[in-house]
Structure P
Amino acid sequence: MKILIADDDPQILRALRVTLGARGYDIVTAADGREALDQAMTQHPDLVMLDLGMPHLDGLDVIAGLRGWTQVPILVVSGRSGAADKVDALDAGADDYVTKPFAMEELLARIRALTRRLAPVDEEAPVTRFGDVTIDFAAKTVTKAAATPTGVPETVRLTPTEWRIVEVLVQSAGRLITRETLLTQVWGPTHTRDTGYLRLYLAQLRKKLEPVPSQPRYFVTELGMGYRFVPDADAGR
């Protein structure tokens, strides 16, 4: 598996190259945002790890540039720990976010989780429709019926993390999925207390899929317990 690491701190680049290389990963590095985009285009990595504060192009610009032509998983590793920074990165197209300083075991777990979520899903029920949204799990596409004269559906992009959350909830339609279960299935057993992170991702999903994100109809919170996907037939309950 090839990982592109973009960071303007040479010590971090050196440490990650040695540590991840020792675990069998093929490492490519970049010291600034412009070089990160160049390396991504020539090296075709399986995963991109990048800092937000880089010269020439900052991390958000790099994410936007990558998302113009590739769906490669993007893991932000940044010293910016504010919720607004995380939201901006996720909105731009990042798939996960780790703050510095980080524990190496956590970083490795995040890499493994992103890799697992790229695997094909069970296609027993490949297409789900609710409201104006159609999700094709086999084709990995989400579309929304467009309120335009042309009637051309709008394509909605989900990150790998958002896909996994949708898969877990939609394929258990109508059933309560506890926060601990959802965190375990999406991030792994070491992240059962990351409820704030889960709330952030659910808010992002609602912005993309709910008619009124502030009043969720389909991806419903069960206070103190977890979340539930409510199909249209049950939406009024």
Structure Q
Amino acid sequence: MTTRADHRYTGYRYPAEVIATAVWLSFRFPLSLRMVEEMLAARGILVSYETVRQWGLKFGRDIADQLRRRAPQRGDKWHLDEVVLTIAGKKLYLWRGVDRDGFVLDVLVQSRRNAKAAKHLLRKLLKKQGRAPRVLVTDKLKSYAAAKRTIMPGVEHRQHKGLNNRAENSHQPTRRRERQMKRFKSPRQVQRFLSIHDPINNLFHLRRDSRPASDYRTARAQAFATWAEVVGAPLVAA
């Protein structure tokens, strides 16, 4: 395997292709670190699961930041939702915003499920997106309405549980990972993991719908090309 020179990988025993593939497997799929270790071993790459974990922490953040900067402007219809996380016996709430196409805009772990927490989420979304949405879609939690009146009073607000499937479905990858990891260990771990996971997942969020298979394959090839450009190496072939 050969890679182009990249200062990020200087001094590492393994080439960029191996590191990039380990990070991709770790954050793209609900796999344990030991599963990633085994999948790499099947490719003839002998590396420990602890090394995979360190690579994820070391390189994941930089990859996610670059993908976030490259991402196109998201849709102007935001869907917001929150789910309960139990961490070390304490109930916390994972607040999430997605656009009309299901791309994750941002997440925030908070200890409350009230108007103050909803305001915090809205401010964070506005800062990241650089603009207010055209439409805000939420369930019937009153905290959203109170926060919206203060933060973005001119935005249309639709409150109906049946309209918010986009946000509710976007929690599923997090739930699968939570089960795989046998629960998250701390709020910081959740926030750190999702800050890396979501930009990577957005890149490969290729909706099939009724699009022709050829269009889907073209979009998937473009996602892999973007990934290779960002990390400085292609994925290791099976």
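No value in this document is a laboratory result; all are computed from the given coordinates. Note that the structure is a prediction, hence the values are computed from the model and not measured. Cβ atoms are built from the backbone, for glycine too; each structure is taken alone.
Computing relative contact order in percent (Cα under 8 Å, 6 or more apart) across structures P, Q gives 24 for structure Q. When distance in nm of label points 7 Å out along Cα→Cβ at positions 96 and 112 is computed for each of P, Q, the one that comes out at 1.0 is P. In this comparison of P, Q, the computed figure 4.3 for distance in nm of label points 7 Å out along Cα→Cβ at positions 64 and 176 is attributed to P. Calculating distance in nm of label points 7 Å out along Cα→Cβ at positions 184 and 200 for structures P, Q picks out P as the one with the greatest value.
Using FRET efficiency 1/(1 + (r/R0)^6) of positions 24 and 224 (r between Cβ atoms, R0 = 30 Å, to 0.05) as the calculated read-out, with 0.10 as its value, let me know the right label among P, Q. Clearly, the read-out refers to P. Determine which structure produced the value -16000 for helix-only ellipticity at 222 nm (-39500 (n - 2.57) for each DSSP H run of 4 or more, over all residues; to 500), calculated from the coordinates; the candidates are P, Q. Computed on structure Q.
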